Structure 1
Amino acid sequence: MILQSNIQTENLRQTLQQLNYEIIDEIIMEEKGHIYEIVVAEYSTQLIELSSDELKFGPKLLNNKNEYFIKKWQRELEALYHIKSKLNTEQHHQRLAQINDEIAVIERVL
């Protein structure tokens, strides 16, 4: 199965895992200003368990952080920092903590 996604790829990987599909290849590319992830998966009789990093970033892409991978996650970091700057720290404790956690994960991987 060959799947293409430019949003919600983490959910796609999670669904593949739940349906016992193994990700055998992933490609990240840019076309006309949009970054796409292409996931190649095949059914497996074995239980497939991906780590939280593998679900978020892609098990194959983690080992091949090309320019588009870096660009995608730098854009995501910029968006998170922008959201963080707009939040009222007194009213949005939980969301702020969630954003800080997401930032830390992305920065660790990059």
Structure 2
Amino acid sequence: MIEGLRNESLMNKAYNLIQQGKYHDAIGYYDKILESDSHHVNASYGKGLIFQRWGMYGDALEFYDKVLELDSGYFNSWYGRGMVLGGLGRYQGARGSYDKACEWDSEYVDVW
């Protein structure tokens, strides 16, 4: 229970840092969470998102795939995966990821 509260607090701090554009600081909080819980879906997603924003598509894809191994219905990872694959010129894979995202949230316009 205490570990869960600690991780929730660290997630909130990381989220606030991302909102301020302080990605290096935010990734440090995600790393702390993943040290204690390597299966923390939201921290893994957060690292993927930061790597995507930095243009480190290979690293982003690794974390998005990790999230999807843990939770195959995580819409944002399917969407982020599609964005990354598109950025890598892997359009067929991007399309497949967007299709999966649509299975989980068919109302999200950006996927179309």
Structure 3
Amino acid sequence: MIRLIFLGAPGTGKGTISSYLKEQHGFFHISSGDLFRFYAKEEKTALAEEIKSYINNGLYVPDELTNRTVADFYHKNQSQDKIIFDGYPRTLNQCEYIDEIIKFTHVILLQPTDW
């Protein structure tokens, strides 16, 4: 099993590389932003309602709720052989939380270059 995290500032290519690996190599892609949109639109749970309240009010989804969302989605899809986490975790709190749940095989930090 491969459990991969891409970390890096906006514009470093996390999404681009993740999309490539998803399309060309069959990775299952988890992005916190995509998860929030999915839960807000598709899910009919208390967790989804909580997410909607933040999104609809233009507020940042707090770590605790982000952690619960990622963990919930991961547990529903952990049978996937290859999973990419794109842009999550973003904070120390999120790192400590997810490290207790998932044992990652690779962590890749993407840094911008000066051209």
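Bear in mind that the values in this text are calculations on the coordinates, not laboratory data. Since the structure is predicted, the reported quantities are computational estimates derived from the model, not experimental observations. Cβ atoms are built from the backbone, for glycine too; each structure is taken alone.
Taking relative contact order in percent (Cα under 8 Å, 6 or more apart) as the criterion, the top-ranked structure out of 1, 2, 3 is 3, with the highest value.
Quick one: FRET efficiency 1/(1 + (r/R0)^6) of positions 25 and 65 (r between Cβ atoms, R0 = 30 Å, to 0.05) came out at 0.45 when computed from one of 1, 2, 3, so which one is it? Source structure for this number: 3.
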